[in-house]
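So, here come the structures, one by one.
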Structure P
Amino acid sequence: MEDYMNLIPVRNGRVELRKIEGKYYLLIPMDSKLDFLARKLHRNYRRIELDEIGAYTWELCDGQRTVREIGKALKARFGDEVEPLYERLVTFLFELGKRYLVEFKRRDELV
């Protein structure tokens with residue numbers, strides 16, 4: 001787990017967080033030719049619904065904060081509601097990473 005604490009999650013700049021009818025969504029553009037059918041069904045974006053903790057985590061993935069710093073901010077805002085904190089946070093961030101919604105950098109890789 002300690003190996004992940006100093007990674008810096010960076011949001012995919014094409015993905016937008018939007019609150020729609022009281023719910024938070026990540027809007028992922030569907031602009032590939034392979035997305036033709038999905039666009040017919042779901043318009044121009046895929047949507048992933050997030051709860052308030054997920055939406056706040058997304059906002060904290062600004063390319064400046066480490067996983068450890070994001071965890072501290074989550075703990076300060078949500079308290080015990082986010083426990084077990086780092087297990088949940090790392091799992092969530094890696095799920096975003098698998099979908100190319102965030103990428104991970106180290107401090108020395110930032111320009």
Structure Q
Amino acid sequence: MAGSVLAIGGIAVTAVLGLGAAMVGGAGATSQRAAAAADAAALAAADAVSGAVAVDADPCALAARVAAAHGAHLQDCRIEGLVAVVHVTAGYAGFPGSAGSRAGPPAAVAGR
């Protein structure tokens with residue numbers, strides 16, 4: 001009987017540790033997904049502002065579409081000259097993660 005209780009306890013501890021590891025891994029993957037979405041959205045908006053791509057959409061609307069394609073939601077988008085600054089959020093297991101990115105020409109070219 002004592003062996004059964006010990007075995008069940010060991011299985012429970014292993015299951016809890018495995019679930020914790022899965023949550024940490026998922027959160028790390030979501031963080032990377034949010035960062036990639038922010039980078040891609042900022043690049044798309046900066047390209048639209050600079051005329052590098054021919055789109056009829058507002059640069060921030062384009063950034064929102066790119067972020068959504070990466071599984072994230074655009075929270076903020078600012079255009080400062082030729083520079084695009086964006087912030088996106090992505091969720092995992094009900095917990096939000098966020099990332100921001102800036103894209104545009106180097107500061108010397110952008111007039112800063």
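Source structure of the calculated read-out (distance in nm of label points 7 Å out along Cα→Cβ at positions 66 and 98, 2.0) within P, Q: Q.
To which of P, Q does the computed value 26 (relative contact order in percent (Cα under 8 Å, 6 or more apart)) belong? Answer for the origin of the read-out: Q. Given a computed value of 14.1, 44 for Rg and Dmax of the Cα atoms in Å, for residues 2-57 alone, which structure among P, Q does it belong to? The read-out was computed on structure P.
Output the label of whichever structure in P, Q has the greatest value of distance in nm of label points 7 Å out along Cα→Cβ at positions 18 and 50. For this comparison of distance in nm of label points 7 Å out along Cα→Cβ at positions 18 and 50, the top structure is Q. To which of P, Q does the computed value -11500 (helix-only ellipticity at 222 nm (-39500 (n - 2.57) for each DSSP H run of 4 or more, over all residues; to 500)) belong? It traces back to P. Computing distance in nm of label points 7 Å out along Cα→Cβ at positions 10 and 74 across structures P, Q gives 5.5 for structure Q.
Tell me which structure, out of P, Q, gives 8.8 once mean projected area of the Cα convex hull in nm² is calculated. Structure Q accounts for this read-out.
Laboratory data are not the source of any read-out in this text; all were calculated from the coordinates shown. What you are looking at is a predicted structure, and each value in this text was computed from that prediction instead of being measured. Cβ atoms are built from the backbone, for glycine too; each structure is taken alone.
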